[in-house]
Structure P
């Protein structure tokens, strides 16, 4: 029997579908050292393989998400989960170098554009107020938990059957999300928007200064998160290769999985704290704390292993603190008739940051020698400058709204 949109069971089922779609998303970052060796990749090429996921997402998401204001979300979501499944299966079975890997990573970005925000919109549209912001928070937590387990599962499956097995698993899980969506999402048209307007006319959204403040914050947030997700495992592995970690310390993939799991709890806490203490205050703390930690983390490479790990964990926590709060802020600030377009701009801007961050990090690593405290310090340190600039923009737009 179909679940009714807006019910807790429907929300749970959609979050489960999002988890299955996301579970393979960070297989490549988890196994990046393996593929850098296997395909003889430079830091710049590795940055492209990570970043092209976001680069493909950026032009696809405004089209696909704006379409959800005009056609049933179900159709867009099925395209997204289907493309995600094909991308992971293709990377496992057909990719044999940089260019073929790049093509399948781009397809994965398009798939996520059709699944992530359209799935969130399907959850949020029937809800209002606190119920809506909590559903958004749980959605973010589910996606975040899946991303965290992506690192752990990739490491386990790589150890058992090789890296291809990890990508095959991601493809099968995305297929499961397709089946869930086919079963529960209604094939009904959204309410007609008065006044019409072109599909990609974002001018009404750009006049919403309050929404733009949260979109600016999300852009910086996604850049930070993409940099750390793309390079944290490689950073820790390189650091531990210079100065050996204690024998009891787990592998970097396990450590970053734990960081992600804790981060998702922090994300839920951050959204609840923003309801109680004010969204702008929590976002400000997260951005300033993240800037400080990004400025120092890279310089710990090759130093005390526990210090390098502590900096990664603390930086990760600061990034997650405003994760749910930023997206919930955009959802609540949006005109309901323009929610698809508003969330499309939110996601497009955020993932543009997600594309730029890992690529810049890889380029800086190559220019600075590819390894050592100075190279990693500069590679991560560029994030601090961007985060501080973003903090100023968020404050100014927030006041204007």
Structure Q
């Protein structure tokens, strides 16, 4: 490689370097208009100047491009771009545009230099330029990604702090909270808890908000917090907004996450109420042995509202179900049969159809529950229905253990 030719080319170009930088900045205004942010303009001027100097230094002094770091102004400008929402693609397009333009301007000096073999000089300059461009843009992309991730963490922390303020302070600063969260507290709110049972399915949670927008008809504002394995979403709803629970169940099942819906409620007090009920429904869904995909507060309110009294729940279950409250597989099968039997208005045929068993099997199980466990199904059975629902949702927490069941 003819290094002397590169040196002479750089020296010749340097005489009009400042004019070139001014022209390049004007060209960038047209080529990448997103970068023309008044608050970032001084940084853009600095990074353009320092990148030109870096290119000329590497070209003239034989510096290995792989040892080069982006100028400090480029790092600052990249972080500023993240703060101002400028896409990484626009930054990288500016670097490609600048590299091409600068190289072409340098080549205009070749006819005036005395060194021989113009073709060799062009090839050498292009190879060095390409290596330098790859090195710098790879680092710029990494800096951008790191800064974007940091800002997401910071923004998440700020949202968490202000949500905690709304949930715990007796007189929260509503106006400031709305400004920070970009979420209005007047109107009707619905809290949604979503989580995965298996970390390998965590990617599905990224579909949560778009999914909710398709199945909840009438959403004005959305607020989201959470991590990799769980998310909490608040939806500000229009009047008469409706939810397609069947569609939500299908989509959640496909994405492999589970969902708990709170109770709709109004205003800042409603924001707190729907948050509490969604959290309670989530706890209920997690404790349920049948692992429901989607649970709405309205469907389990009678059971969910009892969550704070586990001892009383267990006592109520034992009183209502007797030995059928024992924690063993046979009793679990009988409890589920009786639950469906009562839900179908004591129809053996409908129960058999719903549970996909023969009618005679259902009849035998009902008789076993009545005769072997002294379960009374004559007359009004609301206490039995409630006790069976409590068993279904709370499981072992309200059932008698084998040891307790065996005591006289």
- Query: Where is mean count of other Cβ atoms within 10 Å over residues 283-290 largest, in which of P, Q?
  - Reply: P
- Message: One of P, Q was used to compute relative contact order in percent (Cα under 8 Å, 6 or more apart), and the result was 12. Which label is that?
- Response: Q
- Using distance in nm of label points 7 Å out along Cα→Cβ at positions 59 and 371 as the calculated read-out, with 9.9 as its value, let me know the right label among P, Q. Q
- Message: As an exercise: Rg and Dmax of the Cα atoms in Å, for residues 3-98 alone, calculated from one structure in P, Q, equals 14.2, 44. Which structure is it?
- Response: Q
- Quick one: percent of Cα pairs over 27 Å apart, for residues 131-362 alone came out at 42 when computed from one of P, Q, so which one is it? P
- Query: Can you tell which of P, Q yields 30, 60, 10, 0 when P(r) over Cα pairs in 20 Å bins from 0, in percent is derived from it?
  - Reply: P
- Matching 3.4 (distance in nm of label points 7 Å out along Cα→Cβ at positions 67 and 83, computed) against labels P, Q points to structure Q
- Message: Matching task: 3.3 is the computed value of distance in nm of label points 7 Å out along Cα→Cβ at positions 107 and 339. Pick the structure from P, Q.
- Response: P
- Output 17.5 (Kirkwood radius over Cα pairs in Å, for residues 123-210 alone, calculated) maps, among P, Q, to structure Q
- Among P, Q, structure where distance in nm of label points 7 Å out along Cα→Cβ at positions 179 and 275 as derived comes to 3.4: P
- Output -20500 (helix-only ellipticity at 222 nm (-39500 (n - 2.57) for each DSSP H run of 4 or more, over all residues; to 500), calculated) maps, among P, Q, to structure Q
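Read-outs: derived from the displayed coordinates by stated rules, not from any lab. For clarity, every value in this text was computed on a predicted model and none was experimentally measured. Cβ atoms are built from the backbone, for glycine too; each structure is taken alone.
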